[in-house]
Structure I
Amino acid sequence: MCVRGLDLRPGGLFHYSIQATNGPLMWGKFVYREVVPQERIVFVNSFSDENGGVTRNPWIAGWRWRCSTPWLSQSMTARRG
């Protein structure tokens, strides 16, 4: 994984590329909506180009362009039980 940019705050983004062995170079990005330390992170995940523009999933034409993704810390997950 190669990190192009990381700004972990609401409105910030994580822009990265990955490449599997003998596979194409793929870009992705997260746009952070909520960042609550040691509790939760909510971000919008998408495929991207090298400039940070949103692109389609290269394998599934009908895939959504953007997916909202909540992440809860392990302690928050246990509390919700």
Structure II
Amino acid sequence: MPVKEIMRSPVLTTSPEEGVDRAIQLMTRNRMRHMPVLRHGELAGIVRIDDLLKHRLEALERETRVLRDAYFEEANRVGRREMR
């Protein structure tokens, strides 16, 4: 059996400028694990869903740390003020 009978056509692609969240959404909705990245109509690379999800998770973890640190810093500041 030739590959053309199995392949997806038309090919869904993204650009290097596409947002990570949008690419994740597109890939999830279309049940894709890999997606070609085109720049000016030419292949620039391939992105994998697990790489995108890992990047997004790391960003969420950084955001959580910043918010947690800000919360505890404020709680400590308020606690010191109330002790006076």
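Read-outs: derived from the displayed coordinates by stated rules, not from any lab. From a predicted model like this one, the values you see are computed outputs, not experimental measurements. Cβ atoms are built from the backbone, for glycine too; each structure is taken alone.
Annotations for the structure displayed:
- Structure (I, II) behind the derived value -18500 of helix-only ellipticity at 222 nm (-39500 (n - 2.57) for each DSSP H run of 4 or more, over all residues; to 500): II
- Source structure (of I, II) for Kirkwood radius over Cα pairs in Å, computed value 13.8: I
- Identity of the structure behind 3.3 (criterion: distance in nm of label points 7 Å out along Cα→Cβ at positions 1 and 57, calculated), options I, II: II
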